[in-house]
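Peer 1: Structures for review follow.
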Structure I
């Protein structure tokens, strides 16, 4: 692959997180699904300053299609529900939250804005 070819899928997500200043790591679940996991500090809202880990599963055609909702660890719940067990393990939870406004900004920065919105919706104590 030359430097002129665009990145897709997990490679594009990983590169975008690196460019945004994160240190993403690749992890594979027992069923073979690949996730990009990174440390994240909540920036706004009542939980600002809380350190978490975020796991994202890139779609094969990312950035055309966004990752699904985030995997979050530790489990903190979300006041709007739709929180499910995560394939990343018992300390994780999956938030079923599609990326809003994805067609307007199909980028890692656009997805990070989506995360900020989700964390701004939290209350100060969580819901789990």
Structure II
């Protein structure tokens, strides 16, 4: 059976892993065996954190909306309930942007939510 040296395949793989490990501390960026473990771990974190980023941003938007709503004497849950009853379909990301950048526009949304909450329920 002929001997196989695996030259370019092996070199390409090592080069790819070490390129991904660029900037890591200590031997994690230049020792292949350690770099390979760290790159695998890092890619797992990256996959996990793409999901967590969405959660964290939603939480941030809710905090901002709640803070702005409480300036108008309304809790976050009451505001969202009032907006739903008013038929407004503004998502949380846009509500947070409006709360920060356009206080007058947010005040009008709060007013529509309050009027929808005050209206008797349709039977």
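Each reported figure results from applying straightforward, stated rules to the coordinates on display, with no laboratory input. Fair warning: this is a prediction, and the values are worked out from it, not measured in the lab. Cβ atoms are built from the backbone, for glycine too; each structure is taken alone.
Peer 1: Match the computed value 18 of relative contact order in percent (Cα under 8 Å, 6 or more apart) to one of the structures I, II, and report its label.
Peer 2: Working: I: 23; II: 18.
Attributed to the structure labelled II.
Peer 1: Match the computed value -0.87, -1.21, -1.33 of log10 I(q)/I(0) by the Debye sum over Cα atoms at q = 0.17, 0.20, 0.21 Å⁻¹ to one of the structures I, II, and report its label. Walk me through the intermediate numbers first.
Peer 2: Details: I: -0.87, -1.21, -1.33; II: -0.85, -1.03, -1.09.
Source structure for this number: I.
Peer 1: To which of I, II does the computed value -25000 (helix-only ellipticity at 222 nm (-39500 (n - 2.57) for each DSSP H run of 4 or more, over all residues; to 500)) belong?
Peer 2: Details: I: -6000; II: -25000.
Matching structure: II.
Peer 1: Something else now. Of the structures I, II, report the one carrying the highest value of distance in nm of label points 7 Å out along Cα→Cβ at positions 89 and 113. Don't jump to the answer; show the numbers that get you there.
Peer 2: On the way: I: 3.3; II: 1.9.
Between I, II, the highest calculated value is found for I.
Peer 1: Assign the value 5.4, calculated as distance in nm of label points 7 Å out along Cα→Cβ at positions 9 and 65, to the correct structure from I, II.
Peer 2: Values: I: 1.3; II: 5.4.
Of the options listed, only II reproduces it.
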